[in-house]
1. Given that relative contact order in percent (Cα under 8 Å, 6 or more apart), derived from a single structure, equals 35, which label among I, II identifies that structure?
2. Computing distance in nm of label points 7 Å out along Cα→Cβ at positions 39 and 55 for each of I, II, which one ends up highest?
3. Of the structures labelled I, II, one was used to calculate percent of Cα pairs over 25 Å apart, giving 23. Name it.
4. helix-only ellipticity at 222 nm (-39500 (n - 2.57) for each DSSP H run of 4 or more, over all residues; to 500) computed as -20000: which structure among I, II?
Structure I
Amino acid sequence: MAKTITSYDEFWPFYLAEHSKPATRAFHYVGILGLIAVAIYALLSGNWLALLLSPPALYACAWFSHFFIEHNKPATFTHPGWSLIADFKMFSLGMTGRIGAELEKYQIRPRP
């Protein structure tokens, strides 16, 4: 039986393992960038309805990568809040070149 995750500190290594392949992470980064772009557009244009497009754009990219690249179930299905926080943490680490060290810290290697 799988261990129940009860804290974000336990969730983070699980989340990283579910995003072991660089292509999976890249699709998530594209989704986050899309979300940021739509938020900036909404802010500058005053078209707040555009914000409704942000989550579907983010999740379409992310879920595609889980189903067709990583071949696992998105963590959003079981831990939506922690997953969203982890998406931004992974994005931040990826954009600053620190994701490799984080993967190494938890000994995470790409799945076959």
Structure II
Amino acid sequence: MASLDDILTTQKNGVVGINGLTQTFLRYIGTNTSQSLSATTTVVVGAGRLVNVSIVDGGSADGYIYNANSSSGLANSQKLAVMGTTDGVVALNLVFTSGLVVVPGTGQLVNVTYSIG
């Protein structure tokens, strides 16, 4: 027969496992959403996952999302995604390591959903 210590250890291990699954799930669905952006903005600094972009107003020119910690000196090699001129939500599921810098195109209004870590 199992002792009370064995039963409690088993319960604790179950809770730890479920907590790990929950944290992983939250990273994939996004835990943060930016405000509506119409100008170049550093949304977050650090590593994480870009879950999706919501293009509220597509404007007349494409915008870009960069893997960078600042808006100065952005390079093509840092581009994570292109935000087209069609309104709607675009699922991305992209990992970033430095941060997120959003550069909306002419007339665009966008939101990004992301997770940190």
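1. Attributed to the structure labelled I.
2. Across I, II, distance in nm of label points 7 Å out along Cα→Cβ at positions 39 and 55 peaks for II.
3. I
4. Derived from the structure labelled I.
Values quoted throughout were computed directly from the atomic coordinates according to the rules given, and no laboratory measurement underlies them. This one's a predicted model, so the numbers in the text were calculated from it and none came from an experiment. Cβ atoms are built from the backbone, for glycine too; each structure is taken alone.
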